[in-house]
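There are structures below to look over.
Each reported figure results from applying straightforward, stated rules to the coordinates on display, with no laboratory input. These figures come from a predicted structure and were not determined experimentally.
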Structure P
Amino acid sequence: MKQHSAILILMSVLAGCGGGGGGGDGSSQQPPRNNDSNPPPPTTPVGSVLGAAVSAVIGSDGGELQSADGSVTLLVPAGAFSADTTVSIQPISNEALSGIGTAFRIQPEGLHSNLPMTLRFKPGADDLQGSALRFVTIGFQDSAGHWRVYEQPQRDSASNTVSVQTTHFSDWSMLAGVQLRPGKTTVKTGASKTLTIEICDTDDYPVDDPDYGQLPVQLDCHAAPINALSAQHWSVNGAEGGSAATGTIVANANKVTGEATYSAPDTVPDVNPVAVSVEVHDFENPADKTLLVSNITVIPDITCDALKSVETIDAGMAFSPFNWNASNDNQAYEGHQSGRLGGTMINRIPAAARDLSPIGFWTSQNTTHSGLVTMNDTRTLFYHDETVVQQAVGSGLPYSGMDVPSFIALTVDYATCEYELVASFVVMGTVSENGVGAEAPIAPGGIYYRESVPNELLQNGSLTRELTLPVRYDTGDKLNGFYPAGQNDQLRAEGSTELNWNFELIR
């Protein structure tokens, strides 16, 4: 197996485990691996759409297109296209093994430009947590599901960008070949956390992709086999070894693993989170060192059992307007949905059973709600002898009837200290077919979200969240997201919606 220098950067760090180098243009100077006894390189799922695409028409004079968040720019030189071409950039979930930040789908897929285009990524501070620009490159997913890696991208520390040239469109992502993991985490007072320097291997593996088979394929990421001279000065807030006030960091006794253990102090430090760092050196140039940093937030050792005494939770939840269209030969759908819901969640576990119950459960069902729910959906069904138009239209207060109520529900697993949040938005509206309608409660969609109980809820009795949730299709799996009404096996919404909620505990 060959471990290429550009994605790993510290080629000499790998000298003890047989690493080699690659060609400067991404091609190998060694014959590709062709041994049936070796397993094929890993593939990953195709990324899911996270938001709307940004598009532009670029002609023979060239031009540029930037993603909506400004993190990726496509530069097309004059002569790259022979005719006007609509180009789009769309954010997708990042499924790459060493992927950082958001991945992007650049279309039209299959188009080959006459001249190389430049694809430039600008990583944010969150993207680089645990790594550094020096270790970042760019890759794309080929038709077989493997990730192809550019070994020597152009990095510009002044503009904090990394760029490559390409003649085709696909799904693209930034990749970090050396990472301190986790790059961001929490640990309770008095507890410990293992930090690991990981590397991500590449290999010249023959894959049925004749256009781009010269680029190496990404393999798995694993703990770096680094000896003591390549990873030095494990520190906490700049102090080697740390201190009793900020926590201590100790390298693993078996130093070839590139691991260290952080032990949190007994009380929350004054400066929180703490920065746990390690210097990674290149043997060929010892003075050329890179600092990898993991930001660790120390939280009080408070268990979720503290929630058992909570009788009610004042809750509010909202998702921003979500609009979607989908069609096939048999039907078409146009949806416009939004919701705002407020209410009081009541502890449904009897007081006498709470000490024995493995879960806590609060719900606002059967209580009065405030807010506004809107839905204006149209489905058109195409039959051989007629066209049927179905509509669901409503706008008003959340419907709280006993049959199909609006509600917010919170379930806490005391053993894992994780919670599940479910919300259903329902409004009284009109359901019609070809203009003939009746009043009925209708639901634009629902929310599902799961995570560890945040420290602020346990400490302060309140929680506020603002985040982007992907749209999901209900296959029975519980995945964080917004599940809009109107979807079926043939019609599936894509995109994301902005969600926010707040909790206030009342004991």
Structure Q
Amino acid sequence: MMILKTSKILFLSIFIWFAAISYLAEASAAPSQKINEETLAQISDYVREQFDHNRVIGGAVGIIHKDRLIYSEGFGVADRGRNDTPTEKTVYFSASITKALTATAILQLHEQGKLDIDKPVHTYIPWFQFQHSDRSLKVTLNHLLTHSAGGIGSFQTDGLVFAHKDAKDSLESYVRQFSKIRLSEEPGQSGNYCNGCYDVLGLVIEYVSGMSYYDYMQQNIFEPLGMKDTKFGPSLDQFDETRLATEYTWFLTRKLPIKRSFEEFGRAQDPDGGAYSTIEDLGKFISFQLGHANQQLLTPLSMENTRIGYVATELGDAEYTASGFEVKELQQTKVYYKTGDGIGSSTVILFIPNHDLGIALMIGEMHPEIQLPVAEGIASILMGYAPETTDFPLTFMKLIGIFSIALILLSVLLIGLFIRRGLRRKLHSRSILRLCLSLLVWGAVAASLWLLILTVRPSAMGVYGYPYDLAMGIGLITIVSNLWLGYYFLVLINFIRDRYNRGNI
């Protein structure tokens, strides 16, 4: 009896063990079983629908499962002149996706013991400081990684690249300009998206490794992951022109081709957003993030620790992490993403560790409203949920174009009135109160416009920090308002002189 009972227990244990193994294997295979031809067709239709709704010129999308790019497709055109459909090998400007690459390099050096992300920046760049030296001493590499360096953001840093004649193409010259930036709060207190903070990290990489930022990235990130088509601006001449997607931006409600972003920005801001890449290469980077690359650059523990939300983003719907990604909940599942908003591109990579899935989306125009919602829609489909329609017929940049046209038309109208009133007939004001009121109104308008012009730092966005069309509209209306202000001032002087000559004063 004892032997029989023992045999039953042994048989039951073996059965439970095989059942558990079978269940785990089935669970592991679940995502790939769900991603059938029907699901991929649904994704294709969804992306095409979103591109059509939003009148996107063109782009490409890829879906990654573990270590494979299981789906890729191009939509629209990569260049209106060539009329060619994008592919997974079409090279797009990835913009701020570069930050996730830079963060990986910093974390790699941290693992190797060459730096400590919890140490202050001045530990590795002794001369580095912001305007407040006491707060500067508290700013760590982790604060830079998590956009929590003390209230500073891209508004404060981007324009500094033009503040010194060598800064545009010199990373060190650019970072030295940060001594002009005032920290508005204690480091680590809140999140404020900061492009320039990642350029500081790029310089830290150079100081710690003894290599140029580009050589380090090439040898330690791109080559190990097989990202052979990920390059920075000057290296784009290695590609045939037909592989490069044209960059389009908005001008007076129309989309026009522009110079490539690296020609506008220079090299100093490359660590925060200078890389060009492809769906195929970004898929390899996502595979690494999922833990399935042929060569892992970081330990699983390090990756897990640096994906913890550190501070909330400005909108409060996600959190900044030290990995270069933001983290949020989508369909009750944790997802990590990094968007890139270039002046001529919109990109995003998103991955779902619980499902071993990732998404890469690259669009060849400035359209920041749609890349993340479309990626989230694809992710929802992959997880078995209905996606939301992304419909932005009136984008922010198109709205700026409409506003710019309105400013230009108003300026033309006011110039016409100015000519009619100033040249064809003399203004006879019967009241000094009326003249003073006119002076007050035009003085307030002119002062407000000059304030708009002078308080925005110059950047590669366009003219003095503004898109070209808005800069044109603001500049023109500023000139007109100053003409009217000067006109009423002269009229007031003449009015006072006439009264004086008549003995009324």
Structure R
Amino acid sequence: MTAEPSPRPVSTTEHILPLDSGPLPYRATAGWQRLAERDRPVADMFYVAYMAEVKAGRSLTFIFNGGPGAASAYLHMGALGPKRIQFGPQGRLPPSPVELVDNLESWLSFTDLVFVDPIGTGFSRSLPVDEPHAPGSGTDGATSRTSPQSTSGKPADPPKESQFWEVERDLNALGEFIQRFLSAHGRWLSPIFIAGESYGGFRAARLARSLQQDFGIGLSGTILISPALEFSLLAGSDYNLLPWATVLPSMAAAAAHHGQAAWVHGAGDYGGQMAAAEAFTYGQLMPTLALGKAGSAAARQAMFQGLADLTGLPYALVERHGGRLSASLLARELLRDRQQIVGLYDATLTAVDPFPDRDPYQGSDPTLDGIGRLFAGAINSHLRTALGVETDLIYELLNFETFKAWEFKLDHEFKQGYLGSMDDLRIGMTLNPHMGVYITHGWFDLVTPYFASNYLVEQLRLPENIRANLTLKHFAGGHMFYTWDSSRQEWFGEMRALYQS
């Protein structure tokens, strides 16, 4: 497929990142890459690329977030880019306005970076069906909120972002973007890495196969950050027991952090606490839930008591729920006596419950909802001021319209059930036995818990030489564990070693 360059302006600026090892000059390019379908322009995908002046041997990493519906600003301004948000100790949310600082743990010190916003997020937009160039008014061709005029003088259809809001179409758009970027910048022979967070981890796992198999792009590494790998592990029911099991160790860590559970091996030993929860999950929780009424009453009572001890929830509440404890239940009930809730994305963060007498909970999540103001301010300031992006477009940090409209089609899977990515990751690793894979989570993340990935990795049937390419490593913190200074610094060391290997 061919496509003319996007008429939207590209901004290029020069910067220096002051590292402990010395100043690192780099060039930032922020702009749009046009995508095509049957030689017809269909969308402009926004990106920010950081290229160090040192070229020899530089790898190139493509980065995206998840949602679906999230822009790349979270990894961009939270962990990997040359500027980052200054969070409080242990990821505490600072007051507004946000403060940006030089990021000494930026991956730019060992790889060039390309942050990509999928269509409908950030400044990425689809094009009207009848309009070959960027729609709207203004010098930048920003999409207007009224229907644009087509070349025939008749109102054209509004942009159709929703055509990209489907698993395979989204992956194909990212694959096409990466192909075009490598060609435009002469980087086909660079070591190529991909990194995705949350649903972006699902994307990266699927792309580990399709980039190599369908787009001819060899990968040196795939990095999955707090990934949602198999959707069957995200929602428990009376008949799907694994989600109740895989979230328990993170719930136990959260309860211990807030002083609601007894420490197993001494205060502060989170490793021991989570190991105890993992052993309980395999040894008691899963077998007892699986037996159901066929099991003994004594075994069920022992399971209820063990859950109450680990999670800090009352025995009567655990018994009433039959041992099936959801993340939202823990978030609401753990600190109810203090009129507080804990965050789903980082259970160490708390907020006042604004409606303590209402059932169910009707307030906001203190993590996802509380953090938006920081990233929205940071990315808009950085793009429009530091990087010189001129546009009237609204930066869609987290597009809930995308999230609600996303289609998880199963037609191509020839099976029924939930979508997953582990098969694609496994095939990608066997297609390229030299590709490194790194999976990482935060201990206190109740949305994509670390134990789910641990469980899935144990189910892989790979030869030892290929399995050795996969690393599991988890850190103190939540879904965005990198907001904790100590975790971000330790993770940075791990990633630098991975790239050097």
Q: Identify the structure, out of P, Q, R, from whose coordinates P(r) over Cα pairs in 10 Å bins from 0, in percent was calculated to give 4, 19, 29, 26, 15, 6, 1, 0.
A: R
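Hey, helix-only ellipticity at 222 nm (-39500 (n - 2.57) for each DSSP H run of 4 or more, over all residues; to 500) derived from one of P, Q, R reads -14000; which structure?
Q
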Q: For mean projected area of the Cα convex hull in nm², for residues 194-369 alone, the calculated result is 11.4, so let me know which of P, Q, R that is.
A: Q
